[in-house]
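What follows draws every value from the coordinates through simple rules; no lab data is involved. The structure displayed is predicted, hence computed values, not measured ones. Cβ atoms are built from the backbone, for glycine too; each structure is taken alone.
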Structure 1
Amino acid sequence: MTSQTDTQGSVTTVYKVSGMSCGHCEGAVSGEISEIPGVSSVTAVASSGEVTVVSAAPLDEAAVRAAVDEAGFELAGTA
């Protein structure tokens, strides 16, 4: 169920986030997740509810969940 790929020293994980409906939502989620140590890139897509995160190592799901909660949305798991 986890969608992770390890590429050249980085890990890409796709999360499902419920409640995003617009570009502002995408920015809020991306901004909070990007503050997690080790995160190098975040791409949120409201239409699919998917958030792609590139990080130096696998992230603690609790940290991602807390960041998504802080943005006002709900982490539904990994895609």
Structure 2
Amino acid sequence: MSVEIVFPALGKDPDQQGVVATWLVRDGEPVTAGQIIAEVAVDKVSVDVEAPAAGTVRLLVPEEGVATPGTVIARIE
């Protein structure tokens, strides 16, 4: 069973696009629950994204890739 990691709503506009600023893990790398795996940004606001579960991460949006809130940016298998 896989767990989806979605791009969070960060700005005043809940539909505002942002970017995956940095992936801190590589595709196929094992991660632990609570591990910070990415930094995402909207305008001048950035937040860390944690792995919600342990497993192998599959990146779906590339670094500097644009996403809207709710977009699945990675999965943990």
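Using Cα Rg over 2.2 N^0.38 Å as the calculated read-out, with 1.01 as its value, let me know the right label among 1, 2.
2
State the single structure among 1, 2 that was used to calculate distance in nm of label points 7 Å out along Cα→Cβ at positions 45 and 69, giving 0.8. All intermediate terms of the calculation are to be shown ahead of the outcome.
Numbers: 1: 2.8; 2: 0.8.
For distance in nm of label points 7 Å out along Cα→Cβ at positions 45 and 69, the value 0.8 is produced by structure 2.
One of 1, 2 was used to calculate helix-only ellipticity at 222 nm (-39500 (n - 2.57) for each DSSP H run of 4 or more, over all residues; to 500), giving -9000; which? Working shown, then result.
Values: 1: -9000; 2: 0.
Considering all the candidates, the number was obtained from 1.
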